[in-house]
Structure formats: C-alpha cells, structure tokens
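So, here come the structures, one by one.
Since every read-out is calculated from the coordinates, none of them should be taken as a lab result. No experiment lies behind these values; they were computed from the predicted model shown. Cβ atoms are built from the backbone, for glycine too; each structure is taken alone.
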Structure I
Amino acid sequence: MATTLFTQNIIACIWDFDKTLIPAYMQSPLFRRYGINEANFWAETNSLTEHYRKRGYHVSPEIAYLNHLLTYVLSGPMSGLNGKILEECGRDVKFYKGLPEFFDLAKSFVREKAEYQKHDISLEHYIVSTGIAQMIRGSAIAKHVEGIWACEFIENPLQPGFLKQKELSIEETASIAQIGMVIDNTTKTRAIFEINKGTNKNPAIDVNSKMSAEDRRIPFQNMIYIADGPSDVPSFSVVKGNGGKAYAVYNPAKPEEFAQNDRLRHVGRIDHYGPADYSADSSTSQWLRMHIHQICDRIVIDREAAVATKASRPPKHLNATPEEEAARRVANAPKQANLFS
C-alpha cells in the first residue's frame, strides 16, 4: 500500500555561521595560534583570483582561500595543522549574545502549546557554512545542531596503488593535505535541498531524485534561513521563493550592516532583519519565536484537515423526528377487526 515517506511535522532553522552566529571569522583563533597576521592573510586571499586570472587560471574565491590555507601549511607558517588542531581552535570561537542557549530555547517553542505536542512537532537546527567543518564541530554550538555542511580538509591522502594494499598506514601526526569538501554560496542551496528531501537522514534518497512535495521530509514552508548578508542571496531565494522564511542579522556595532540588510528587505530578498542578539528578550529571538509558532499553527491545521478528509465518519444511530416517530407507531399498531363486515 502506498504511503508518504515523512510526516512533515519538523521545522528547520538553517544557519549561516560567520557574521551570523559569531561576530568575526571563525579562522581568527587559528591565526592567533600560529601567529599569522589575519588581515594580511585575507588581503592575499582576496587578490588570488585576479592574480591567477592573469596567469590563465579560473579559481573560485572559496577554492582560493582553502588552497591558500594549505599553502601556509605546506610552506611552513602553519606547519602541522591537522583536524585535531582545527577542532581545538573551534573551542575558542566566540558566539553572539544568547548563543548557544538560544538553539535549545528555539526547540522549546514547538512544545509551548498542547496542540503542537499532540502532533509531535519538532525543530531541528542545521549549519550551512563556507567555513571549516572541523572548527564548527569543535565549537560550543556543535552539540545543539542536527547537521553541519561546511568545507573539509583531508589528512593522509590515499596514495597511488592503495586499492591493492590490504592495510593502509595512518600517521597520527599528519597535517591536512587536500580539500575534501567545498561549500560556496551557490552549493549551499544543495545542502538546503538535502535537508528538504531528507537525504541527510536517509542516504537511499538522492538529492537529485524527483520527489513530490508531500514526500519531502521538511517542506520549504517549514524552513527559516538565517544569515548575514548579500552572499546568502541564493539561499534566501530558494527558501523564501518556495514558501519559507528568510531572516537577516547584522552586528549592532556596524551601521553599514544594518543598511545592507535594509536594502535586502527593500528588494524582497528577505522577510525581515534584526540584530545578531539571540537573548530571549531580543527582537530577533521574538521574531523567530513568532514565526516558528506560525509554522506550527499551519502544521496543526494541515494535519487535522488531512484527518478530516481521509478518515470517513463511522455509521451511527439517527434520532427520529417527532413526526417520524408518530408515523412509526401508527404503522406498527395492531389492526382492529371491522364489526360491519
């Protein structure tokens, strides 16, 4: 018998990382550890694509920054950098006010009304970032999220002929040597579709598979995408354009970020914006709570309407009207003999 794949009673908050959850770039603790001039690193990185273009190479900005980090490792200034060190540096990442506590608070929003609990509504957090996955996994936010999409490095890359070897050596002191995963501002949208279709929960579902709307694990209208600016326009557009909510945040200490978000709202890229303050009484927290509740209300209405439509009414006894009862008594009364027959 045919059935839907998922119950669609899950809400997803999908988060950017740098400048959204933290005020700086996540690599800052990494540069401090190795004594690297951060401003100089980013200045070099930002000029790489143009320098390589003049040499006939086409390099994306995200690939350029990851490759430049590897160059720092291979040429000496960051020698010995590995996944363990990246996770250790992740512990030093400082979050905006109210984090990571807000992530658990948001999950409690879907339990605030009895009807939400009746329909077993839940909320999940996901991070989709162009930053480094190992650092995010080492940060204080990691245990509060259901999934992380970000760039990854590989230690101990497999050597030619590895398929013929029965045992492969692993060096504990190895440094990162290759790029394993690249997430850029366009491929972030692929991650969103994976969350939408449930690929991250069921590997048998390919993200490119054709799926009807009712079979997707988390419909777009059950999503809220939260990020800091224009680089997230592709993700804002995918979520908002398919019925979800798009919310931008800004650093209250930087008026230019406020103006940038105001422009995004003016041109319809986002639904609203607010300060990157996630304390319980902040306007951002209250906006997210209100819209999480609105999604919950719609889920309740949709699910109860589905029950009313698909479950037929059982048969029951009908109460007769007074007229019908009188007619029944006449019909059932004994016949009297005719004396004049």
Structure II
Amino acid sequence: MTLNFRTLAPLLATAVTLLLASAQPALAQAWPSKQAIKLVAVFPPGGSVDQVARLLEQPLSHQLGQSIIVENKGGASGAIGTAAVAAAAPDGYTFAVVFDTHGVNPSLMPNMAFDSRKDLTPVILIGTAPMVLATNAGSEFKTFADVVAAAKTKKGVSYGTIGSGSLGHLAMELLGKGSGLDFQHIPYKGGGPLMNDAVAGHVPLAIGSVFLLKPHVDSKRMRPLVVTTSKRSPDLPDVPTLAESGYAGFDAPAWWAVLAPAKTPPEIIKRMNEEINKVMRLPDTAKRMDAQGIDVMGGTPEAARVFIERQMNVWAKVVKDNNIQAD
C-alpha cells in the first residue's frame, strides 16, 4: 500500500500526541533532580513576599533534596515577576510567590503581558492576614466610630495606602461607597514612605497589613482602630473588626500564594503542594509566619484557585465601580 501525506498526517499527529503524553509522567517522575528550583518573589527584598519566600526556602530544599533559589523580581505591583513565571517553562523549576495584588492586577492593568487565570496554575494559598486601619497615637480619632463620624461631614477624612490600586485602597473605597462615607485617598510609593508620614501625623489614617503596622502599634506610635477581616487578628486581639463595627460581612484580607506556569504537570503541582503544606506545619515555620501576622491556610491547589478567583471577581467590581486607576 502506498502512503501519501494525507494518509500519514493523522498517524503522525497521533504519534506526537502519544509521545507528549508519555513525556509528562517521565518529567514529573524525574522532578526535582534536574536542577535548582526558583521561587520568584514578585516584590523587592525586605517586604512580606520576600520573607515568605525565604521562610519556605530552607525547609523546602531539605524536604525535596534540591537547592531552592529565591529571586526577587519586583515592579508593577508584582506583575513583572508574575509575568516572568507565566512565561517560564512549565517544568516544575520556576514558581511565583505572590501577594494580594495578584487578585487586583487583572482589573487594574488590563494590558498585562499574561492572563492571570489562563497562564498560571495555583499551587497553594500560604495564608491570609488582616489589614489594619490605624492612626497616629496623638490623633483625635480614639475609635473607628470617631472616623465614621468625621467621614460623614463635608470635610471627610484622608487616609494613606501603599499605592493606588492596593488592597487597602480598594477596601476603603468599598467601605466608603457602600456606607456613604467620604474617604479621600493619599497614595504612597510603598509601606516605608506611608509609615513615615503616618507615624509623624502627616496623614490622619493609614491602612496596611498587620505585618506593616504592628511594629508601630507595639511601639505605641500608632493606634489601631479596626481590622478588615471577618475575625479578629490573634496579633491584635483587642482591635475590633469592621463586621463588629456595624459593617456585617465585610472581609478584605491580605494574602500570599504560590503559583506555577500553566501546563506544569499535575503530578508536580500535587507534590509541591504537599511539600509546602508540610513546611507550614513545622513549628518553627508556623511560629515565624505568626510573627508576620500571617494566618497559615495551606490546603489543596483547587482551594487556592477558588480563593484567588473569588478575590479577582470581588476587586474587579470595586475597580470598575470606582473607576480606580493604577499609579
């Protein structure tokens, strides 16, 4: 029988499909013996994303028997580093450690070089943390009720965040719009500049993660007024939640997660998820996470996907309704 191209094409296509299918289990079986694993922290050194990545580094290396390298690739609220991971080979050797901005960026930056839902695969939700609304220790605001009263006047109240489109910005917009409160946003370029002005009393209110605010609360230079999660923070047990303060159901946590490039073999995603879950159960790791104000979550890749997509949906609506722009 004579075989022409039309006869051969379907056979070749089937052969290629079978070859690729057999290659994936082999790749997953060999992982992670081939090379060092890179954790891309999508914010600069010193911040919470960097510290979370470094908390994972040593114990994960020990468990996997492979070197772990933390690489900081900051910029564009985490989008630059995340884009690099989305474009990396899906072979289990490159992962992203992301912050809550990952849930905001798709709606805030519609022209990103990657699709947050299609080009990345969630591995695990590391944890969540409340954001804290705080004021200078010498401020006239003694309680959150004082802030609400001031925000109902013609003058309104100003508040600072780490930047336009940050989760703190969106949470305050959601709170103000839903309750008829006049909150005026002052964006800063990061937590350092924000806290410098907040401690000095140059901005009436500041909102940021427990990780950012707690040192200044502990030093008595800042007074915490309310947290943004549905439950009180173990690190600030005397500080009420917004839900307790008359805003039932309000929940806006900061969060951290690990992602992989899309098409990373499911066997590798599963193994990495299991190993990070083990790391987070280690007493030393749990203690250090707690010191950052992070409530460890863990769980399955699917649980992480559901959580992240819900965050994207919630904040996309806030961005659209309030016409919020990136810096």
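Looking just at percent of Cα pairs over 21 Å apart, for residues 50-233 alone, which of the labels I, II belongs to the structure with the highest value? Numbers along the way, then the final one.
Numbers: I: 64; II: 56.
When percent of Cα pairs over 21 Å apart, for residues 50-233 alone is computed for each of I, II, structure I gives the biggest number.
Between structures I, II, the calculation of relative contact order in percent (Cα under 8 Å, 6 or more apart) yields its largest number for II.
Given that distance in nm of label points 7 Å out along Cα→Cβ at positions 98 and 290, derived from a single structure, equals 3.0, which label among I, II identifies that structure? Please report the intermediate quantities before stating the final value.
Details: I: 1.3; II: 3.0.
Computing distance in nm of label points 7 Å out along Cα→Cβ at positions 98 and 290 on every structure in I, II gives 3.0 only for II.
Upon calculation of distance in nm of label points 7 Å out along Cα→Cβ at positions 154 and 306 from the atomic coordinates, which of the structures I, II produces 4.1? For distance in nm of label points 7 Å out along Cα→Cβ at positions 154 and 306, the value 4.1 is produced by structure I.
Which structure, out of I, II, was Rg/Rh (Cα atoms, Kirkwood Rh) derived from, given a value of 1.07? Show your work: numbers first, answer last.
Numbers: I: 1.24; II: 1.07.
Only one of I, II returns 1.07 for Rg/Rh (Cα atoms, Kirkwood Rh), namely II.
Tell me which of I, II gives 0.00 when you compute FRET efficiency 1/(1 + (r/R0)^6) of positions 162 and 298 (r between Cβ atoms, R0 = 25 Å, to 0.05). For FRET efficiency 1/(1 + (r/R0)^6) of positions 162 and 298 (r between Cβ atoms, R0 = 25 Å, to 0.05), the value 0.00 is produced by structure I.
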